[in-house]
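Computed from the coordinates by the stated procedures, all read-outs in this text should not be read as laboratory data. Please read all numbers here as calculations on a predicted model, not as lab measurements. Cβ atoms are built from the backbone, for glycine too; each structure is taken alone.
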Structure I
Amino acid sequence: MDRPISVDYIGTDGLSASERALWLGWTAGRADYESPFFHPDFTAIAGQIAPGARLAVFHRAGEIVGFFPHQRRGRAAQPLGAPINDYHGVISAPKEALAIDEVTSLLGARSLTVTGWTGPARASQALTSARTLIADLPQGWDAYIRDRRAAFSKFFKDKDRSHRSMERDLGAVRVDVETAAPEHFDRLIELKQEQYHRSRRHDIFDCGWTADLLRALKANPDPAFGVRLAVLSADDRPMAYELGLQGGNHYHFWIPAYEAEASRYSPGMLLSMDTMQARAAHGVRRFDFGFEGEAYKKYFCNDTREVWEGASLPAGLMQAVNLAATLAGATSAIEAGAGLVSGSLAQSVRRRWAVIDACETTALGRVRAVTAAASAMLGRNRNQPVASAVAPGALST
């Protein structure tokens, strides 16, 4: 019979040399850890910025069997850096893989909300599988783009025309795949905030700490790990921006934005192609495009991976809570009421309130965000029953 697992907590930058080596040994060559988000430096840097940061160390019979970076919001747990942490799970040896419900229990949390869980899990009312899309370049850029153009010649010819049209209309196109100019970073954040406001989505940068986390990752001096900011310019005027997170030979396309005047030329796709070509020349072989959904990704991606999103909840907690309960001070909006709605609307509700929970660390911030989100969803779903659009409340406080 397996001995029970115990948990200790250390600082997110508190790994000893031997613990770091153990971490890196467990993640090396493992497909389930193939992302910069599983690098110990992401944990160390994010832990300096993200409120409520913790690093759980799991032990069995005195031996370390796993690490789990996370953050706490009251009694609710989330991956460290949420809502901008796209992949997460327990870092452990294969034989010690912990399921999400086990982790929730070990943490003593009321819930564990995830968007890209890569460990063991099972489908449930509040936890569903999803796919992310990846461009794999085992033989480098030239072989990759040759295959892509052969399979989707019309699409790539159209991008070639877009490039020529941009140069004709706006001026010579130039790409910088790693700019240090702070004004470019600030403009990207500004454009994303404008997009959130137009779409009535929660502004993940309004809380402040999320942008600070990106800045800290960008300032990391290690050439093998950190945020890279690529910029596409026309006639020396920036037209498209994209933050990516690089860890070794894996590059994660993360946060894109572009100027409205360039939208007709597909500047984001052009920038991604140039970024891939430049990074591939320096050894990057995996480019992660995130969740499937946008049609253009199929033209770039030739591999997939399965993840889990939703919440791990104790038995009996799944129940509908109305908006009044939420406004009265409930926080972890994903952990209750997931049974209230179904299908794509349920997924939308879960994602909206998971973002709010992660970003907002004060009661006032959560109340304001929940009120705005509920109003936006009610406005979009007037033909739905009222119960289908109310905010599920949190039972984590």
Structure II
Amino acid sequence: MSAIQARGGRAGLLKALTFMMFTMFAMTTDSVGVIIPQVIRQFGLGMTAAGSFQYATMAGISIAAIGLGFLADRFGRKTTIIAGLAVFGISCLLFGVGRGFPTFVALLFLGGLGIGVFKSGALALIGDLSTSTRQHTSTMNLLEGFFGVGAIIGPALVAWLLSRGAGWQWLYVIASAICAVLIAGAALARYPTPPPAAREGGHTGEMLGVIRDPYALGFSVAAMLYVGTEAAVYVWAPTYLTGYQGPLIWLATYAVSVFFVLRALGRFLGAQMLSRFHWSAVLLVATVGVLACFLAASMFGRGVGAIALPLSGVFMSVIYPTLNSKGISGFEKARHGGAAGVILFFTCVSAVLSPLAMAALSDRMGDAKYSLYLASVMAALLAAMALFNLIARPTAARLAAREAEDYGPDDGAALGVVEA
């Protein structure tokens, strides 16, 4: 086998492991919408308190992303990924013995810390394995497609467990077993060595430097707005559609599952679309589509919402991975871990604050429909940013510079040098 074939096979194996990681943790994070109603009944909680199952995980991810995102640059992708997976796996395993609501919330926070660490490392690894910014974006969409698959499997698995009389907690125990397999695979795999500048300079100061960069802030704000709209569907849509008795009751019942299916399919398709069309045009079409879906659901009630909210998954599919990819690849590869951590931090801040604000507004007004009103405002702002990006092209020069300096036909040669 030639050296080029060996490097290609190694890159394929590393990508496969990364895809499996995203599938695994999505099984837990994106099942929160179907777990929350169970938690409300089990512990007699309101929407705001039960939403802690969302807030705790995202708070853990955000703290790890901003405080520990530099670890992938300083100590290498492999070490960081294994450490994060270990923390996440232990937290999931302990769900098998946990009982009280506070205990579960604490475990979710711990698991979020683990996700924040290994996800920052995994996102930085994608940059190491990419040979162009376009390929980086395409791979990121493919990666998020596998995340979407996990988001389908998780809620379906929870439903199956409940139908068998088992507790929803077993979802996390199953995830811990998968995590153990991934740790073994990551330990045996040969990872590319990060750029020397990353190993010499990765620290919290680097994170602060990224935060102050207007480029990173722009993509972070856009990611925050996107996550707010997404959370309105997978966190609160089941609550909003509860009690609907119209002809589309079957669709209302499985709205989140249909949403996740359409989002996953859209991401696999998006990986192909973004290799053919300019990303800024694709982003504008997608954001306008999301806005149209939320306006329809807000204006015409639960019957239309049962159609429009799942349908929004088609348009949402390409938004986050594209924003994430362009935000990360606008930095030198030596800073990809830090850049990934910063964007992930802002993403998770929104994943905490957005559903919390929606829950508080809905509790105050006495109707879950107000969560959609707030989400519609976020979708409108995101579409406006996408339009500005298409017209003004504020990122074009920076991405072109990175393409010229960090990528090239021989970029994949770095895969010949591996971490121990």
## Note on the structure
distance in nm of label points 7 Å out along Cα→Cβ at positions 56 and 120, calculated, reads 2.3; among I, II the input was structure II
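Could you tell me which structure in I, II was used to calculate Cα Rg over 2.2 N^0.38 Å as 1.00? Before the final figure, lay out the partial values.
Values: I: 1.00; II: 0.94.
Value 1.00 for Cα Rg over 2.2 N^0.38 Å corresponds to I out of I, II.
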### Summary
When mean count of other Cβ atoms within 10 Å over residues 24-31 is calculated for structures I, II, the one with the largest value is II
### Task
Could you tell me which structure in I, II was used to calculate helix-only ellipticity at 222 nm (-39500 (n - 2.57) for each DSSP H run of 4 or more, over all residues; to 500) as -11500?
I
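Quick check: 4.4 is what I get for distance in nm of label points 7 Å out along Cα→Cβ at positions 16 and 272, calculated from one of I, II. Which structure matches?
Numbers: I: 4.4; II: 2.2.
Only structure I yields this read-out.
Just checking, which of I, II has the largest value of relative contact order in percent (Cα under 8 Å, 6 or more apart)? Mind dumping the intermediate values first?
Working: I: 19; II: 28.
Top value of relative contact order in percent (Cα under 8 Å, 6 or more apart), among I, II, belongs to structure II.
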